[in-house]
Structure P
Amino acid sequence: MRILGIDPGTGILGFGVIDIDAKNKARLVDAGVIRTPPNQEDSTRLVTIYDELHEIVTELKPEVMSVEKLFFAQNVTTAMSVAQARGVVLLCGKQHGLELFEYTPLQIKQALTGYGRADKKQIQEMVRVVLELTEVPKPDDCADALAAAICHSMTSRYA
């Protein structure tokens, strides 16, 4: 199974693609971020997110999309912006026929560490360990997207 994990954001959107083999072993396929300039109009930023995500999905052909749910934001403006980016992500996934799954930060932390209140460094280290990487993926948004993908791989085993 090929899973695309997404850490939604308007300025920086993290993505991570992993393959899960028959023995439930995860392997990194690709990961990175989609960046949009803060001085652009929201509509232009959303088009950039859609276009770049469309290219990623077209090229890497995931079967499933695992998206981190918006759980908390510092302010209403941030929440609205992230919600708009999430909408674009979900639309792109549906248009490509992907199965969509959404997980809260608590669910992702629980799946990766067994502890729903784990800190960012613990999550990043588990991403590194599970994917057998020499170092933690950077930036944080990329590691968070991979965590969302790994969460789905662990959660879907028991569904």
Structure Q
Amino acid sequence: MKTVPRLRLEPRPSRAAAAIIAAGCALTAALVIALPMPLSAKIAAVPAIVATAIVGVSRCSGPGMPALLHVGADRRITVTDRGGCSRSGAVLDDSFVGARLATIVWRPDGARAWYPARTLLVLPDMLGTDDFRRLRVLLRYGRPAIEAGSNGLDAG
């Protein structure tokens, strides 16, 4: 059987994601300010919301977003950051694939079990139309490679 080559993607910054994150955090800050709670709690909450907005925008349209992604049909991913550092790992079943949104949940190779999985948000404006479609197909229908010791038969 012929193997499918890995999909090479170069995501672009997403203006839609930046706008959604900024609007969501601004509305959350407005809600916290309007709530009947002590002023000290409001003063503590608003900077946390601003920090969350900064990190979110950075990961979707700033220096925190990956420069290059390689995704295979065997549910393996390699993420290269803007500094040139690459990490390989496995795409987890918690990933979501929709018509207008894909979230890639992956765990780097060698990561400790208690370490949280990493996530990548992919919107249509981050990739070309054909690349976004290919990514969605790979995430939806890709399967992990069969273990070397397995004969490929179900035990049940």
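Among candidates P, Q, the computation of mean count of other Cβ atoms within 10 Å over residues 84-91 that gave 14.6 used structure Q. Here the criterion is relative contact order in percent (Cα under 8 Å, 6 or more apart), and among P, Q the highest value is seen for P.
Structures P, Q were shown, and FRET efficiency 1/(1 + (r/R0)^6) of positions 12 and 36 (r between Cβ atoms, R0 = 30 Å, to 0.05) at 0.10 was computed from Q. Thinking of P, Q, which structure, once Cα extents along the principal axes in Å, for residues 76-123 alone is computed, gives back 31, 26, 16? The correct label is Q. I have 23, 19, 12 for semi-axes √(5λ) of the Cα gyration tensor in Å, for residues 60-139 alone, calculated from one of the structures P, Q. Which structure is it? That value comes from structure P. Determine which structure produced the value 1.08 for Rg/Rh (Cα atoms, Kirkwood Rh), calculated from the coordinates; the candidates are P, Q. Considering all the candidates, the number was obtained from Q. Can you spot which of P, Q the value -15500 was calculated from, given it is helix-only ellipticity at 222 nm (-39500 (n - 2.57) for each DSSP H run of 4 or more, over all residues; to 500)? Structure of origin is P. With mean count of other Cβ atoms within 10 Å over residues 20-27 derived from the coordinates and found to be 12.1, which of P, Q does the value describe? So the calculation was done on P.
Quick check: 1.6 is what I get for distance in nm of label points 7 Å out along Cα→Cβ at positions 68 and 92, calculated from one of P, Q. Which structure matches? The read-out comes from structure P.
Can you say which of P, Q returns 3.3 when distance in nm of label points 7 Å out along Cα→Cβ at positions 28 and 44 is computed? So the calculation was done on P.
We did not get these values from a lab; they are worked out from the coordinates using the rules stated. Note that the structure is predicted; figures quoted are calculated from it, not measured. Cβ atoms are built from the backbone, for glycine too; each structure is taken alone.
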